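Here, each number is a calculation from the coordinates, and none is a lab measurement. Remember, it's a predicted structure, so these values are computed and weren't measured experimentally.
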Structure P
Amino acid sequence: MENPARVMPAQLKVLNMPETCRYQPFKPLHTGGIIIMKDTSEEDEELVESVSAHGPKIEEEEQEPEAPESFEYIDE
């Protein structure tokens with residue numbers, strides 16, 4: 001399955017993990033919801049390097065625009 005985060009309820013009945021998979025679910029997959037996996041390997045753990053999201057960046061010293069000139073409002 002290319003993206004297991006997109007499993008539809010009807011697909012849960014036939015979804016399974018390979019027996020030789022390093023990670024196994026704590027609860028049966030057919031229950032759905034959030035699935036937490038446990039590492040069954042005795043090898044060193046795999047660490048995934050965290051990266052920042054690619055959203056808009058806030059500049060630390062962003063220049064503020066100049067304030068408009070003073071004016072007087074006259075209601076006609």
Structure Q
Amino acid sequence: MTTEEILIQRYGVLLSLHDCAELFCRSAEGLRVTLSGNNEFANRLRPAKVKIGRRILFKASVISRILDEAPAQ
């Protein structure tokens with residue numbers, strides 16, 4: 001199974017801010033602050049961001065690509 005398939009199976013095609021923050025080991029507020037800044041992580045995450053009304057959601061396909069490209073720790 002690919003990372004994208006795992007994310008879609010667990011969260012669906014769109015992840016909530018809370019789900020995305022959990023994947024990146026951050027709080028939801030911390031992720032929101034990161035996205036408002038001008039840094040490499042925010043620049044990579046912004047293309048995944050979709051706003052529906054007041055809700056901020058993230059595309060599982062882009063999130064999986066970011067996770068796959070991340071260096072192993």
Structure R
Amino acid sequence: MTSTSYMTWAILGAAAGVGLGLFAAPLLYILINLSSDGVTFGATARFAIANGATWGVLGLFAGVFFWVINKVLNPPSED
């Protein structure tokens with residue numbers, strides 16, 4: 001895997017998206033929805049899974065997009 005490989009960009013984008021969706025977004029969800037009753041684990045888990053999948057797919061698209069931008073800005077040299 002090199003920085004010129006689309007797979008590298010796609011995997012890193014998806015990993016970053018899943019990390020954001022599974023960890024950062026649920027923490028914000030818990031902080032925003034704190035109430036006297038508290039936040040249930042089931043609701044938080046559903047929210048985390050949905051966010052992980054959503055941000056993972058968006059991260060995958062972003063990774064491929066940045067690979068395309070990298071290829072456009074740095075075309076392969078011709079010998």
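Quick one: helix-only ellipticity at 222 nm (-39500 (n - 2.57) for each DSSP H run of 4 or more, over all residues; to 500) came out at -15000 when computed from one of P, Q, R, so which one is it? Going label by label, the one that fits is Q.
When relative contact order in percent (Cα under 8 Å, 6 or more apart) is computed for each of P, Q, R, the one that comes out at 50 is R.
Volume of the Cα convex hull per residue in Å³ computed as 91: which structure among P, Q, R? Only one of P, Q, R returns 91 for volume of the Cα convex hull per residue in Å³, namely Q.
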